[in-house]
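Each in structure tokens, the structures are laid out below.
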Structure 1
Amino acid sequence: MKLYYFPGACSTAPHIVACEAGVPLELEKVDLGSKRTATGEDYMAVNPKGYVPALRLDDGSVLTEVSALIEYIADRAPASGLIPAAGTMERYRMAEWIGYIATEIHKGFGPLWNAKLAPEARAAAVAALARRLDLVEKVLARQPFLTGQGFSVADAYLFTVASWAPWVKLDMAPWPKLRDFLARVAARPKVQEALEAEGLAE
């Protein structure tokens, strides 16, 4: 399988899941400006949506969207424990978190990337995102990971998007448990492996 990625983008989440699951991936970096890949492919021909990630499967077909990719990769290695079995309530709870991260937190960061955003609009965007992070903070005050004691695909996704805070100048002081979570996940050897491969390790 080949993962089309951009360093530090949401494509880092499936990359982390693959490393944690022991699922081998070929990496293909995408220039999001030119829409060309490192080997010269037309990325729009790979993924007409134009953004990362995309995963080219072994049969040549392409799967897109973080939420789909992290589940697909984890399901290739069920013994990893990164995602519960299909059809279980635990799996639906995982889907609940993945949906929340995708629609409320990932999208909540979106406006903050706009350097030309008016101050009042930025303040409103930060306030909306803060409410979402407040919920995460309460959960992480009770347990080390989103669904309990074990690291999961949802944690890989949360780690990826919450790590954007310094890039968009979001002060994380109000969420000490989330900050602890980010440090805890960053210290995982397989997470470091993914970050190093993308040139992101400190």
Structure 2
Amino acid sequence: MKTFDTPMGKLRVEVLGHASVRFDIDGKVIYADPYSEVCSFKGFPPADLILITHNHYDHYDEKALCEIETPDTTFVASQNVGPVDDRYIVLANDQFCTWEGIQVMAVESYNVNRRNPSGELFHPRGVGNGYVLDFDGFKVYLAGDTEPIPEMQELPKIDLAFLPKNLPYTMTDEEFIKAANLIKPRYLYAYHYFEIDVPALRAKLDPSIELLN
């Protein structure tokens, strides 16, 4: 786990594979898009909060969820996941909630060019969420499945970002660099990738960005 200092205390971060990430802070455990095909969640600490960006099987995975959810787990989910039960907070783009003092903002996450064989966008605008988690001023951006989009220019100053990098669903290496250099987070993880050339990415990133892969 990588540890970051925030105004709310030490934030420990672990990338679990694909788009799955775990955050630990102040005794609370937060998971984003837990996915059982890249990580066995059996024996993991139970979730206090689970973030779900959209309803694709590799982001909303009931097999993974059943290993870490409890009756007291809170879920923040996109509209196409919906209110599965009363533990679910459903956010549309640009809506937010506050959980245990952490603001969770749902932001745009969509394709501009990437389409399936039928010509439909893999991730249409307004359906899935990215999330910005605000730990009392330390801001974490989970981009979800997206390409570089104009709304990225409207993000607040981001301390830690997770950007996807895979074809045919999200970004090329060049688009990943474009998005990262637009957002300029202090720290950056590539996630949701099939393969990665870390030195090549680092060579093209703004020098102010630290790629943590």
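A short reminder: the numbers here are calculations on the coordinates, not readings from a lab. Since this is a predicted model, take the numbers as computed values, not measurements. Cβ atoms are built from the backbone, for glycine too; each structure is taken alone.
For mean count of other Cβ atoms within 10 Å over residues 8-15, which structure out of 1, 2 has the highest calculated value? Walk me through the intermediate numbers first.
Details: 1: 25.1; 2: 16.1.
Result for mean count of other Cβ atoms within 10 Å over residues 8-15 over 1, 2: largest is 1.
One of 1, 2 was used to compute helix-only ellipticity at 222 nm (-39500 (n - 2.57) for each DSSP H run of 4 or more, over all residues; to 500), and the result was -13500. Which label is that? Label of the originating structure: 1. Work out which structure the value 16.8, 49 belongs to, where Rg and Dmax of the Cα atoms in Å, for residues 48-143 alone was derived from one of 1, 2. Among 1, 2, the structure yielding 16.8, 49 for Rg and Dmax of the Cα atoms in Å, for residues 48-143 alone is 1. For relative contact order in percent (Cα under 8 Å, 6 or more apart), the calculated result is 13, so let me know which of 1, 2 that is. Label of the source structure: 2.
Of the structures labelled 1, 2, which one yields 0.96 when Rg/Rh (Cα atoms, Kirkwood Rh) is computed from its coordinates? It was calculated from structure 1.
From 1, 2, which structure was Cα extents along the principal axes in Å, for residues 128-191 alone = 28, 23, 17 calculated on? It traces back to 1.
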